[in-house]
Every structure is written in C-alpha cells, then in structure tokens.
Structure I
C-alpha cells in the first residue's frame, strides 16, 4: 500500500511544485510517466497496477486543472522498460530502453 501512496503523492507533489513555474514561463507541458498497467492489470503487478491507475486518474484531473493556466498535461503509458524493477520482475527479454520512451515523449511535444 505504500507504493500506492507514494505514486499518488509524488504525482501531486510534482504538479504543485512545477505548476507555478510552468505558468510563469508561459504554460508549458507537464509530462507524467504512467504505465500500460494503469489500464490493464496483471496478476503479479496488482499493487503496482493500482498505484499507476491512481496516478493516471490524478493526471486526468491535473489536465483539467492546469488547462486553466494553459499548461498541457501529457500522460505517457509505456510497456516494460529496461530498469532494475523490470529486471527483478523478469521482464528483461521484452523491455525497451528508457531512451526510447524519452525520445517518444519529446517527439510527441
């Protein structure tokens, strides 16, 4: 349950910290890295899926709230990414490099 709390509070904390900066700089983009598991739960990722679903819900609310200042909120939902967590979960064979996600976010902007 700590995973769920941390994911939700981190999303909110980042938005609260950066919303004034984005507004001062002419609106900008808030890109939230969610996950495909926020929309499709896998049995061995139940808590992680729930935390990412909560993060996605918060991201949708932020899209409405921050649109008032002209900030675009982008929700990104990659699959398995090559990280220590992915390796520990046995996803190494299907994981994509983190740079692939970063480049896709930049391209989307």
Structure II
C-alpha cells in the first residue's frame, strides 16, 4: 500500500463517516431547519472527501471528473439549501418549540 493509496482510503473513510452522520441527522433532528443543516453540512464535506479519495486513486479522466463534481457540489449544495430554507421560513414552516428565531421581527 503506497502513501497515496493510504491517504485516499482515509479520505474515503472520513467521507463515508460524514455521509452517515448526515443521514442520522436527517432521522434524529427535530425540525426541517436543523435537518437541512445536517444534510447540507455533512453531505457536502462527506462527498468532497469521498470524491477527493476517488480522484487520488484514479488517474486521468476519472480524477478530473471527480474534481469537477467537487466544485459543483461546493457551489450548489449550500446555495440550494439556503434557497430552500428561506422559502420554507417565508411559507411559515414551524421551528421546534423553544428555538430562537432571529428573523421573527424582520418578516412580520
């Protein structure tokens, strides 16, 4: 096992861990906003680590595609999550009882 293979294996393992934590967060967290947070943060980091590990293991065209996918995920995932969360907030989706609402006065 070479050093690059070991680093790639570690990155894939870390990515898989974050993807698992994101999936558990979707099931365990109480409301849509905290679930969205878990889904976007964990899946962005998990997919980045996994794809970076794949890019290290594979050479050539596959590595370039993996890097391009990482760029699109980094640009698209947080932006889309923000848009969905904002639309949900404006449509009146309820937060968990006891949650702090920093924008309550701004949107009333």
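We did not get these values from a lab; they are worked out from the coordinates using the rules stated. As the structure is a computational prediction, the values presented were derived from the model and not from experiment. Cβ atoms are built from the backbone, for glycine too; each structure is taken alone.
Of the structures labelled I, II, which one yields -27000 when helix-only ellipticity at 222 nm (-39500 (n - 2.57) for each DSSP H run of 4 or more, over all residues; to 500) is computed from its coordinates?
Details: I: -18500; II: -27000.
For helix-only ellipticity at 222 nm (-39500 (n - 2.57) for each DSSP H run of 4 or more, over all residues; to 500), the value -27000 is produced by structure II.
Can you say which of I, II returns 3.0 when distance in nm of label points 7 Å out along Cα→Cβ at positions 35 and 75 is computed?
Details: I: 1.6; II: 3.0.
Label of the source structure: II.
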